1. Please compute FRET efficiency 1/(1 + (r/R0)^6) of positions 84 and 156 (r between Cβ atoms, R0 = 35 Å, to 0.05) for structures I, II, III and give me the label with the greatest value.
2. Compare distance in nm of label points 7 Å out along Cα→Cβ at positions 188 and 220 across structures I, II, III and report the one with the greatest value.
3. Taking 2.7 as the value of distance in nm of label points 7 Å out along Cα→Cβ at positions 140 and 180 derived from one of the structures shown (I, II, III), identify that structure.
4. Of the structures labelled I, II, III, one was used to calculate helix-only ellipticity at 222 nm (-39500 (n - 2.57) for each DSSP H run of 4 or more, over all residues; to 500), giving -14500. Name it.
Structure I
Amino acid sequence: MNIEALEATPAELKQYEEQGFFYRTRVFSDAELAQLREGAENIHAKIIAEAKREDVPPCDRVDNQRYQSLCGSTVKWEWDKNLEAVRSMEPACHLDSRFEALVDDPRLWAPTRKIVGTPELSVFSDKLNVKRPGGAPFPWHQESPYWAYGAEALDKLVSVLLYLDDANKENGCLWVIPGSHKHGVLQGLKNRGVLGALYTDVDLIDGEAMPADFPAGSVLYFHPDLVHGSQSNRSNTNRRVFVVAYQPGGLHRWRLNKKRQVKMTS
């Protein structure tokens, strides 16, 4: 695999600078996606099974959200208890070898290297998002306020989203506000509980939101200050996304006293 050919093009770098993101469609094949979906369900099943044990840590409740530490991951449960579903698992790749290998795939990391600006990269964070039919929305937010506590190079982080399923307006695809990253870290919502400070007050910025409604296998690369969010899943299909954030090499993983260097081999 020609890694240099996978790096971000001048046009993509310009779009990232001006709009805060760029994307590539159908980067991964159907066969690869089938394996990754199987891996995602394996991770989800492990979390569900662990939650049913009697000796697991209790759920922490913050506003209307439920969080729990399970299988070495911070689990965020769906709002609707009847779904018995996890909204996100962070980190997640340690729970399935297919995702552990995925973070080293140059189709994910190579396009970010010129943005990060270092020849070597390491993993800052990885997360599996699962939005089942009926899954709740996620309010407008930026990654920066969430990551500021613990990031060693906040201004060098790049988020990479791999779409495991087709994403569209009906199944709760991501929405972004192009150019919103230029405002830097924005003020959170007031009088919205503890988590309100992490949700962006979009009345403070201009710009029209657009759906990032791409087919399965597509990859979205975006700035930590880009304002984004998602709506509820009104369809009868899943909307699963794997997210990995890359940073300069040699730095610690977020909230973990360990480092995970990216294996830069073809």
Structure II
Amino acid sequence: MTDQEQVNGLFAVQGFDHELESELHEARVLSVRPFDAERVHVSKTYELVIDSGHLCIFKPADSLLEAASDGLYHGKQALAQYDHTPVSTTISECAAWQLAKQLGTPWSELVVPTVMKFPEHPETHVRMVGAASVFRGGDVARQGFYTAVPEQVSAAAFFDSLIGQQDRNKGNVLWYEARQVIYLIDHSFSFARPGANRGAADLVQWRWSHGSRDLAGSELEALNRLLESSDMMTLRRFLAPERADALEAQAHRMQEAGEMVRDL
């Protein structure tokens, strides 16, 4: 499956079965401006204002190719380390949401709705392709959610294990303490091929070490629905075949073991 076929396949399935996703998909971009001015993240991101009234954080597919610090291209190193391409990072971002949406609660409430968009670069006016995630409040610096909402952390860990999340570090979990909810962001490096590298798996490791390795009935039921779906809940329509195969294999492993899987 070529990059263009993946983009076309994803664009054809997004915007259905979820009101907010539909609004994000259909909305016209009103403005684009840089986000994360302090460069907390490696990749360059933008803030999109769209005519649905929502604010989105946009990550261009090629942002990691340009990501550098002190003359070192950390973005390129990350792509190589995790065995991804610029397009596969965007597809993965959107695929995580598509899967969470199909699995339903609690995962559809934890994963931030994300769609592929094509805004113009604010300076060059060249059309960009990338993933636009609806803005969610929260703090990436505080880790109190482990004790405050352990059930959400456990559900998130199940999801990370299933999708082969390669880089779940403290910087991509938003803790909205006032509302007692966490949000999962940044799925660029996920749907890993077998044997791929992993940089961090904070949530999976937490669940593994806190005596909750066994899968709950709702988690086993979710795996059954995924495996019984003819197209892996639409993901085979746009996810690279070897990544879709890896997702299916991971689901089978978890189903047969009845517990969390830590390795990719």
Structure III
Amino acid sequence: MTSSADKASTLLKLHEAPELLKVVNVWDVISAKVVAELDGTRALATASHSIAASYGYADGENIPVDLMIEAVGRIAAATDLPVSADLEAGYGDPGETVRKAIDVGIVGANLEDQAKPLGDAVAAVEAVVKAGESAGVQFVLNARTDVFVKAGDRAPEDVLADAIERGKAFLDAGAPVVFVPGKFDERTVAALVEALGPQKLTLISLPGSLPLETLERLGVARVSFGPWSQRVALTALSNFAADVIAGGGIPDGTRPLN
């Protein structure tokens, strides 16, 4: 098995490369194995919303932190690929939560700032960076700012300026990449990349988002899909169940499980 230090180094290099890192988010061992075995999959990322939903919890740190750590640890143990975990806002103690995640094989993480005061958000980033250093891994913190998610009726240019200020502060605090969720036009993505630097911005792909080739051309480091991968799977399950109720059966081409 590859060491956590080597997996972290690999994950960092994947973010730094000019080729867009595409990660389809997973939520349990079997979804991780299905995605990991595909040619071209180079890393995995978990989705906190999806993991919480699979245990019957609402999103937003309602799942007990130790249950989340157990879940992401099972995923990390099921593959030799580097795994980044969505750890929401750190469950009240970002440094300790990341320390626990590293202990179970996680080598990167999303961390939400929830649009909290910038000083508090930077302190959380610093705590995570310190946890990685103490563990001897180049932990790939995907420092997330929620200013667009929580923009309300603020002027778009003010929200963009806020995101840039926070992103730069997170990079200065040691985060290698910054995650800015939202559905953006090309001009906004270009402005974020110009301010933060190429291969420093990560995004989520949503229905109607820019094409992946456009994001790669603009210098985005990574794109993920959050809970949408689980929603795609559940849509397929719902359609199958509806077809069975109507008298149908198992669709042709259904893959076997190993």
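No lab work stands behind these numbers, since they all come straight from the coordinates. These numbers come from a predicted model, not from an experiment. Cβ atoms are built from the backbone, for glycine too; each structure is taken alone.
1. II
2. Largest one: structure II.
3. Checking each candidate, the match is II.
4. III
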